[in-house]
Structure I
Amino acid sequence: MTVYVVVDNVVHNPDEYKKYLALITPTVTEFGGHYVVRAGKIHMVDSEWKPDRLVIMAFPTAEQAVAWAESPLTAPIHAMRRANATSKMLIIDGTDAA
């Protein structure tokens, strides 16, 4: 079952955040994931939630998603994200429904 990592970022330091992006991007692929949504235009409907920069990644398994999120390799890179953005991240199972 596909598992998704959803990240809602409000970027406070764009120049440093760009450095984070350059480092984190290849790690997603290294852990078997890929980007589904990467800060595309958000069309607001029926919601008070106003994400600034929304990112969704897909991983084949929960184990791979958690390994990416908690790896010692990615830990300092995630720390860069948190230092330069207010960030909320979650991992959520996809559905088996066709």
Structure II
Amino acid sequence: MVETKFSDNVLTAKLYGEIDHHKAPAIRQKIDGQTENLRPKELHLDFSGVSFMDSSGIGLIMGRYRQVSLIGGKLKVINVPKNLQKIISLSGIDSLGVLK
């Protein structure tokens, strides 16, 4: 699912497995709770462990972008596997400047 780490005012959420409409709410809840409590300058969503995602993964990214922006932070989507790059590109998320 998700493991979080906070260091140097950066919250990193390492995601694992599949992100679909069944799993996205729990992932979102954990990341949002940590973001609200820690108020990081940057939130990194690390997709290196994600094997599959549907539109719920896009919603997860967009919602965290909005949440961290509201507290004055920045979002970075990192380590996106090749099999997920196309869905992210088609969604337009790369135009937000969050892909690293």
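Structure notes:
- Structure responsible for 27, with relative contact order in percent (Cα under 8 Å, 6 or more apart) calculated and labels I, II on offer: II
- Look at mean count of other Cβ atoms within 10 Å over residues 8-15 for each of I, II: the largest one is in II.
- Taking volume of the Cα convex hull per residue in Å³ as the criterion, the highest value among I, II goes to I.
Each reported figure results from applying straightforward, stated rules to the coordinates on display, with no laboratory input. Please read these numbers as outputs of a predicted model, since none were measured by experiment. Cβ atoms are built from the backbone, for glycine too; each structure is taken alone.
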